[in-house]
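Next up: the structures, one after another.
The numbers here are math on the coordinates, done by the rules we state, and not lab data. A quick note: this is a predicted structure, and the numbers were derived from the prediction, not measured.
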Structure I
Amino acid sequence: MSDVSLMKTIGRFVQHHRLQQNRAQGEVAKSAGISRSTLSLMERGEKTNLNSLIQVLRVLDLLHVMDVFRIENEISPIEYAKLQKNKRQRASGKVEDPNPNDDLGW
C-alpha cells in the first residue's frame, strides 16, 4: 500500500467515524484543538501531522486503534523453561528444631 493510499484510508476512517457520531468537522476540530481545515485535509488524505491524528482519534474515542502499536514484553521459550526449572514443585517437610532445649539467654 502506497503512502498516499494509506493516508486516504486513514482519512476515510476518520470521516466515517465522525459522521457515524453525527459530529460536524468544526465541532471535532475545536475539541481536538486543530483547525477545521486541518481536519478537512486529514479526511481527504492530505498530509497532516501525527499529533493532529492522535488528537482527532481521542476526540472521536478511537484511540483503541493505536493498540496495535503497543509492544508487549514477551519471554522467550528458553527463559520460560529456566523460570519453570527454578519454581518450587513441592512443599518441604516440617523442619524440626535441632536443639529444642538450648537456652535463648533470656
Structure II
Amino acid sequence: MTDEKITLNCLIVPIGELVNIPCIKVMQAISIRKNGSYIDLQTAIRSRLGAPFNNIILKKICIIQAGSGIEKEMDAYEDTISDYFSEEPKAEHFHITVYP
C-alpha cells in the first residue's frame, strides 16, 4: 500500500539557524507515507515550521531507536520511512530528531 501513512513524533533541536524557533514548534507530529523518502520527510517537517524557518536546510535527520535512545542518521539518498518503521510507533515517544 503506497498511500499508507504513519505518524512520527519529531524533536527539532533548536541550535544553529533554528536557535530562535518558537517552543511550540520544537515538537511536531508528522504524518507521512510509509514508503516516503528522506526528502519527503524533510519537506513535511519544513512545511510545519513556518516562515522564516521553512527555508532552512535540515542537514541531519536521525531515527531514535525504540527503547534505546540511540540515534541513527538517515541516509538522504537511500532510506525510506518503512526501512525503520513497519508499523505505527508508540505515540508517547520521540521517533525522529532533526538538526539544522
Structure III
Amino acid sequence: MACLICKNLISNRSNDQKYADLWVSIEPVFKVNAKGAILSNLVCPSSLVRSQVASLVAAIAAIEIPRGEWLELINILCTNATHQEQHIKLASLQTLGCICEEID
C-alpha cells in the first residue's frame, strides 16, 4: 500500500498543484537514498511487494530518465535479469516492463 501511495504522489495522479513536481523538488541526497531503499525491496520474497515496488520504480524512472537522471537503473535491472534466483530475475523483468509502460 505504501508503494501505491508514493507512486500516486510522485506521479501526481490527482493533478493536485501542491504535488506537481514533488519528486523533482526533493533533495538529491534523499532521492539517492530513497531509490536505493526502494530497489532493495525488489528482492523481497513476496510477489505482491515486488510488483508494487516495480510500479513505484517505474513511476520514478518515468520522471528521471527523460531528465537524464538515474540512467544506471536500466543497467542494474538488466544485470539482475540474469540473476540465478528466479524471483530477482522476474522482479527485474517486471520492473523493466513497467518502465516501458510508463515512459512514452
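Given that relative contact order in percent (Cα under 8 Å, 6 or more apart), derived from a single structure, equals 39, which label among I, II, III identifies that structure?
Going label by label, the one that fits is II.
Upon calculation of helix-only ellipticity at 222 nm (-39500 (n - 2.57) for each DSSP H run of 4 or more, over all residues; to 500) from the atomic coordinates, which of the structures I, II, III produces -15000?
Attributed to the structure labelled I.
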